[in-house]
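Visitor: Following this line, the structures themselves.
None of the figures in this text is laboratory data; all of them are computed from the coordinates on show. Treat the numbers as computed from the prediction; the structure is a model and nothing was measured. Cβ atoms are built from the backbone, for glycine too; each structure is taken alone.
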Structure P
Amino acid sequence: MYKVLKGVVAATALVAFAATAAAADIKVIHAGELLAVPGEAPLKNQTIVVVDGRITEVRAGFVAVSEFGEGAVFVDLSKSFVMPGLMDMHVHMQGELSAKADSETLRQSTADIGMKSVHFAKKTLMAGFTTVRDLGAEPTHMYALRDAAAKGWVDSPRIIASAGVAATGGHGDVDGMRHDLLEKYTSRTICDGPYDCRRAVRRAVKFGADIIKITATGGVLSDTNTGTDQQMTDDELREIMDTAHGLGRKVAAHAHSAQGINAALRAGVDSIEHGSYADEESIRLFKEKGAYLVPTLLAGATVVHLANTSDFMSPAIKAKAIRVGGDMADHFAVAYKAGVKIAYGTDSGVSRHGTNAQEAILMHEAGMTASDVLKSATVNAADLVGMSDSLGTIEAGKHADIVAMDASALNDLRELLDIDFVMKAGKIYKNK
């Protein structure tokens, strides 16, 4: 009797296993050239197996799809260059800089802005960017877009959404409006003094922030003549870092001037955004603290072009755009050569969404190797956001975020400008 029951149980288990396998979403990808781990050498003729959105194995050679059951879907990328989904560590999904942007902001509701962000999110995903950090947005709708993307309701990259903490009157606060509108649109995460900044960080986390974005210095697009030097004080910066890190949140610091960069690094920031005037002390602190530089060269090139070819910028903005935007690439080159860790970021929203790959061209022109550019947009970006266990490479156990193009981006980064295949978490969004 025992043997009979044992046999019945075993048979039942096999039937259950077969039913589970049949119900699974299995995709078998043949990759002609696979850059599984950017920074390492690519491999020829590889098979990637994806089950329910996760990579389960990568095998040498083109394995027959029949090995994986009748329900397995074959994806033929045997003539393509295949690599992990790209990651952009600095976007603003809710708008784009233009002559009409300010007037649109006043005319559009937050719901309109939310709908526009869905449009920009799809453009970004179709460009091959499967994960982004949004570092400045109307939070209610950005958190909703983040959650909708996670649930598969909209075609969007995976979003790591920030809340901004800034000093009164500094970059990140509202400006350029009449007084009653300034009062209306001032965020409750604007702060003054260390304890008020502690409150602002706690409030940001309470309402859903994945990361805290601060503005340690002035910025180019603030419609004021307050410059680009340090604006948040050392004690404010330290309190923000302590509070955010204590709540399990990383901190990204917008910073242009060396003084502001160095103050943020000493306080313990996780990444410096822009880093336009990093000096020798900055480089020492970057390496000592292990912080990342997110260079946003595309934003610099964009504001210089707009300042020189259009008239919608105020004199204060135009002067800062030409000066700062024109200096960013040279300082980036020095930091890269000195061994500072680099994570890919564009500041899209200043530049047009969907053109994120242009940053790679600018980084390469400034002296970064193609291999390091691709690593910055995958392995390094995943490390910056603390998701190396699930993103950044094509290895077993990770999310199946995969992109492909006609030819090797290691040989010509311009291939990134025309991505042919996009998969995020095992779902195919684009397949030319």
Structure Q
Amino acid sequence: MPDERNVVLLTIDSIRADHCGFGGHDGNLTPELDRLASDGLVFENAIAPAPATHGSATTFLTGEFPIEREGVRGSDRASMKAHIREHLKSRDTVAQQFSRMGYETAAFTANPWTSRYFGFDKGFDHFEDFMDTDASESFLKDGEQTNALSSLAVKAMNWWQGQDMFMSWEAFYDDIVAWTESADEPYFLWVFLVDVHLPYLPPEGYRSRSRLASYPANLALFADRDGDGLTPKFHDVLTDTYEDTIRYTDEFVGRASRDFADDPLLVVHGDHGEAFGEHGMYGHGRDLYEELVDVPLVVANGPEGNVERPMSLQNLPDLLTSLAREEDYEDALDTHVFSHNRMPKVAVRGENWKYVWQPHDDELYDLTTGETTECDDPELRELGARLVDDWHEAHAERERIAAATERVAANETL
């Protein structure tokens, strides 16, 4: 067996696949990532397991969709926090897998949803989340944000302090490079960048819009994610500033590909996408349409080519460890993959079709023509419904097993 490769996993928050040059965008937003894609391995149908970080990252770092145990189920943020902690506590992480392979491991994450507070440090020899206390104490005070005004006040305070979702990659870039230079080989490094996440606030030198225009646009977005009020009036400003943040983040990709020690395998992906008025929504988190779950996934300094079969980020642990050993990665692919959220909605995605289920309703799309008009194909609709039923059944069985394990741990009678 060949020596294991150094591996870097670079997660970019909120980046859509169709906003990358190799994904079809013509605005020259990602020249560095496009350069890596041209000589690397591109997954053309990479799908996020959830439309928000807390659902996606918990899945792509453990290889399993989270289940909600007895006592931690609920729709509020307090139960969500417990849900994330329980999942990370009870699952093997990709960092632990690399540790068992003899790797030194490190993570640098600027996203509070992936902080040590939730257990994302599990398996990492070095973990930096840039938070001195509860990583989301101000972000998720008592599990709730009581109203839009208090939410905006909290975000404004964190923005001023340079914390939460507003930490520029340049603030910790040198620390990352220094770690790669000092780490024992082989090493596994995870970097999570939030510059593309709303609010869209590109730094000087990357702004196509003035601050006078971008600040009110972002405030409108925070107050009106459904697009029922002011947000559509700021559509062009929001899309321009979003693209500016992508252009800025692409600079990290270029520098990292040149500066990271010992030419590691570099795996770049989005954790979920972002909506800009499609299906009447802005931001992310609630729906499972392509703009929210179709994400870029590129491997540089390794295999080459384009993969059309669906690839769920749920299978990232298998992909990463296979690439590290220079083994076949075909097992990470499938004929269809799933995404879901806690509302609940479930989507099953084939190579060129998609079925979206929610209680009392479903939708079917031919992706060769987009998601604007539903597809009328009874056989494909039946297939999608059957696959979602199977997913629900498997999910319920895992939940029953987890609940039974919980009772045994508490010395209860089965």
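Visitor: Who wins on mean count of other Cβ atoms within 10 Å over residues 332-339 among P, Q, i.e. which is largest?
Guide: Q
Visitor: To test your reading of the models, identify which of P, Q gives 27 for relative contact order in percent (Cα under 8 Å, 6 or more apart) when calculated.
Guide: Comparing all candidates, it corresponds to Q.
Visitor: Assign the value 12.4, calculated as mean count of other Cβ atoms within 10 Å over residues 204-211, to the correct structure from P, Q.
Guide: Computing mean count of other Cβ atoms within 10 Å over residues 204-211 on every structure in P, Q gives 12.4 only for Q.
Visitor: Let me ask something else about it. Tell me which structure, out of P, Q, gives 27, 61, 12, 0 once P(r) over Cα pairs in 20 Å bins from 0, in percent is calculated.
Guide: Structure Q accounts for this read-out.
Visitor: Taking mean count of other Cβ atoms within 10 Å over residues 44-51 from the coordinates of each of P, Q, which one would give 25.0?
Guide: Derived from the structure labelled Q.
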